[in-house]
Structure 1
Amino acid sequence: MNTMTVKASNISCGHCVNTIQNEVSELDGVQKVVANEQTQQVVVTYDQPATQAQIQGLMAEIGYPAEAV
């Protein structure tokens, strides 16, 4: 199991948090997604076939580009 933490500087509200958690959790292999509005960080726990690049790509697609912390 892998864990990654990224910063998405445009997380500004609860709707942003819900969108990220709902969309990213649908990827195959993603076990848990926790987004935090205050820190603008997203912690994702995942296994294969999900990859860090795939997760960050999806976040960019849905409007929350993320950088590794």
Structure 2
Amino acid sequence: MDQQSKLEELEIKTESHIVQCEERWKTNFNRLDDIDFALRRIEARTMAVGGGLIVFLAGLIVTLLIGN
């Protein structure tokens, strides 16, 4: 192989590598978006449950204080 053919082969491999990496990054960003959405949902549910628990316990305390 001469230098020119080696250079052309290297350019082809490099271009192929760039295309594959771009596709992998797109896939990774899509996965990260899905994970971010799921975490936001979990956070919202946790906040709702925590708020409900606080309201329930506050009501329980008020009931116990008024009942006596």
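Okay, here's what the table says:
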item: Of the structures 1, 2, the one that 10.0 was derived from, the read-out being mean count of other Cβ atoms within 10 Å over residues 17-24; result: 2
item: Structures 1, 2, by Rg/Rh (Cα atoms, Kirkwood Rh): label with the highest value; result: 2
item: Computed -9500 for helix-only ellipticity at 222 nm (-39500 (n - 2.57) for each DSSP H run of 4 or more, over all residues; to 500) - originating structure among 1, 2; result: 1
item: Per mean count of other Cβ atoms within 10 Å over residues 9-16, the highest-valued of structures 1, 2; result: 1
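Throughout, read-outs are computed from the coordinates displayed, never taken from laboratory work. This is a predicted model, so every value here is computed, not measured. Cβ atoms are built from the backbone, for glycine too; each structure is taken alone.
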